[in-house]
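Asks: Right after this note come the structures.
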Structure P
Amino acid sequence: MKILFMCGYYSDAAHQSLARTQDYWDAYHFCRAVRSGEFEQPFQIHTQRDKVGVRASNIGLARRAYGKFIANRIAEEASWSSPLLVPMPSDDALIDATQFRSWVMANEALAPTELKWSLVDALFWTKPPPPLVQDAEASQREAIAAMMTCDFPVRGQAVVLIDDIISTGTTLLAARERLEAEGAVVLGALACGHVTHDFNIKPFARQEIWLEDKFADAT
C-alpha cells in the first residue's frame, strides 16, 4: 500500500537519547501539534519556500498545513480521483463515539479545502484497543482487523486513509483489510509523520513508502 507523508518523526525516546538537528525537532513538534491540536512549544513548519513560525496564538496552522498537504498530494495522484477520506480510528474511536480525536484532527485539517465533503467516519473499534496496537507486529494484523468495524456503506467506493503518525504500518494494513472486506477499494494512505531511526527520511519533504516493501525488508 502506498503511503504519502510529510515528516520524518523521531520518537520521544529517540529524542532523549540522540542528538537531532533543529529541523527534526521542528518536524517532531509539528507532528505532535497535528496529532493533538495543542501547543507545547514554538516550532517552525518548513515549506518549499520558507519557514513558518508557530506559537500558541496560531497553533491551528499545524493542522491546516497538513490539510493542504493532503489536498495537494491527492490532486497529484492521477489514480486517486474523488476518493472517500477515512480517518484511522484513534483509541477513543469506539463504535458508540459521537466524535473522536483523529476525526476532529482530519476535520480541522481539511476544513479550508473542498475535501472536507469527502471525509467520512467509517472505521471504529468494537472494543478499546490495546495500548500498543499502533506498534503491533505484522503477525497481529488479522487480529487488529477483527477489532475494527466499518460503519459506512463503502462497497464499490475508492478510499484513502488519513493518519497522523505511522510506525510499523500494521494498523493501516489492518484497516485496509477491514475496508476491503466491506467492498471498498483502498487506494493508499496519507500521514503527517513516519517514525524513523535514520536520516534517509527527511524532516520535511514530499515522501512516500510502500508498506508491503517495508515489511519485506524487515523479514
Structure Q
Amino acid sequence: MALIEVKNVIKTYASGEAAFNALNDVSLTIEKGEFVAIMGASGSGKSTFMNLLGTLDKPNSGSYYLDGIDVLHLDSERLSEIRNVKLGFVFQGFNLISRTSAIDNVELPMIYKGVDEETRHKKAKEALKIVGLEKRENHMPNQMSGGQQQRVAIARAIVNDAPLILADEPTGNLDTKTSIEVMEFFCELNEKHGKTIVLVTHEPDIAEYCKRVVKFQDGNIISDEVKRK
C-alpha cells in the first residue's frame, strides 16, 4: 500500500516580477517499507519536494495523500497532529536542544502528543537503545560527538513510532566514518523496524545505501531507479 501519493504537483515561487516553477507537475508514489534517496543539484526542487512531504509547505496545485489522508486540505491543528503521528524528521544540523539531555530531547515529540511522563521515559530509553546510546541518555549534546548527536535525533524521530522518516542531508555535517555508521542505522530502521525512509542527499555514496534513487532537475523528476536486490 502506498504511504506517499503525490500527483501533478506544481509549486511556483515569485522572483521579482517573474515566476518560476520549483516543482513542475511532479508525481511520485512511495510504498510502505521503501528506502528512497532524493537527489539533485541546488535549485533542482528536491528541498521543495521534501518540505511538501513534511507538510511544511503546500503546492499551488496537485494532490498529496499521506497514508491515505488528503493532507493538503487539513486545518493547521489537524496537520500538526498528523505530522506528530505520521512523520519523524532528521536534519543536517541535528536540531537538538543544547541544554537538555539526550533522553529529554528524545521525549519532546511525546510531550507534544500528550504522553504521560512514565511512558515517555520508557519509550525514550527504548529508542535510545535502538540507536546504541542507552549509556548516554543523560549526556548533553556538547558531551557527544556529531554522530552520537545525529543518533539522538534519529531516536527522537522514531520515538512516536511514525511510519515515515524524512531525513534532510543527515550526514552533511559528519565525517566519512560517522556517515557510514549513521547510514547503517537508517538501513537497520528500514529493514528490521519497517520504517519508510525518504532521504535527501547530494552524495552518491550515501544514496548507495538506499533501495531507490529519485533524481530531480529543474523542478522535474528526471530518473527513478529501483535497485535490484
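Asks: Once Cα Rg over 2.2 N^0.38 Å, for residues 8-127 alone is calculated for all of P, Q, which comes out largest?
Replies: By Cα Rg over 2.2 N^0.38 Å, for residues 8-127 alone, the leading structure of P, Q is Q.
Asks: Now for a different question. From P, Q, which structure was semi-axes √(5λ) of the Cα gyration tensor in Å = 29, 20, 17 calculated on?
Replies: Q
Asks: Quick check for you: by distance in nm of label points 7 Å out along Cα→Cβ at positions 152 and 200, which of P, Q is greatest?
Replies: Largest one: structure P.
No value in this document is a laboratory result; all are computed from the given coordinates. Computed from a predicted structure; not experimentally measured. Cβ atoms are built from the backbone, for glycine too; each structure is taken alone.
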